[in-house]
Structure I
Amino acid sequence: MESNDVHAVYKKLIDAWNERSAEGMANLFIEDGESIGFDGSQSLGRHEIFSHLRPIFDHHPTARFVSKVKDVRFLSSEVALLRAIAGMVPPGQSDFNPNVNTHHTLVVVKRDGEWQIQLFQNTPAQFHGRPELVEQMTEELREFLQ
């Protein structure tokens, strides 16, 4: 089992978001995969994931994700869980908007020798009442800013 393969799937997902590619993102999921967005919206299946993302990319200037993988755990030889943190850099800006820091959870499954996404969940990292944790996460992500 190779955690690099799981990292690669996550990197493709982040790259597809940053390239504003709804098709690129949706195609990383298994046919009945699930995506839970930052606002809690749930999309089931590649078609619905694509249909949810396309208008976002078509009508909104989306911020760029910068992320850091925190952990990869293999639940079996064909199922892995990846946890990451991510921040978003708004268009035309050079630093994060800490109000939209997030935890990413990715469950990937190996089908026909290829790792694909079963579940992607994008959870706000607002740390209510603990602004020092927001700043700590933002600082941790800054080392990945380019």
Structure II
Amino acid sequence: MTEQRSGHTLELEAMLDAPCEQVFRMLTEPAELAKWWGPEGFTMPEALLDLQPGGSYRLTMKPPDGEAFHLAGEFLVIDPPRRLVYTFRWEEPTPDDRETTVTLSLDPREGRTWIALSHGEFATEERLGLHRAGWSDSLGKLAQVVGSGA
């Protein structure tokens, strides 16, 4: 996984050992999303997705020791199996949180997928760092899930 920095926008890239179609399903189907979403140790007990431009989503995340919390947003671009763009906002925000935009681009590479993530722009370096850690863990878990054939 590589990282590039520009202001308070997170840019991550990774190679996944699965075709774009499978990776896109992992990004957009609730049961598949629940297998990998969130930092290490977190679970996702509920995922509601209305997968259409203008459709909404709401994810419930549960840390290992703590109360569940939620994030939600709206799908802006859905271009299977190459691109997914959506807004991202915490339902229980901290003062430094604001609505951001996530762009996921998938590029086929001989049966594998190069995934590029852009997420931002964050209000502070601290919020950027929090999301960097969460996305890095999540993409690592996604790589394990698709690599295991699960």
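Bear in mind these aren't lab numbers, they're just calculated from the coordinates by the rules spelled out. Given the structure is predicted, the values throughout are model-derived calculations rather than measurements. Cβ atoms are built from the backbone, for glycine too; each structure is taken alone.
Tabulated data for the structure shown
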quantity	calculated
If helix-only ellipticity at 222 nm (-39500 (n - 2.57) for each DSSP H run of 4 or more, over all residues; to 500) is computed and equals -10000, the structure in I, II	I
With relative contact order in percent (Cα under 8 Å, 6 or more apart) derived as 22, matching label from I, II	I
Structure with the greatest value (metric distance in nm of label points 7 Å out along Cα→Cβ at positions 65 and 121, set I, II)	II
Distance in nm of label points 7 Å out along Cα→Cβ at positions 81 and 105 - highest-scoring structure of I, II	II
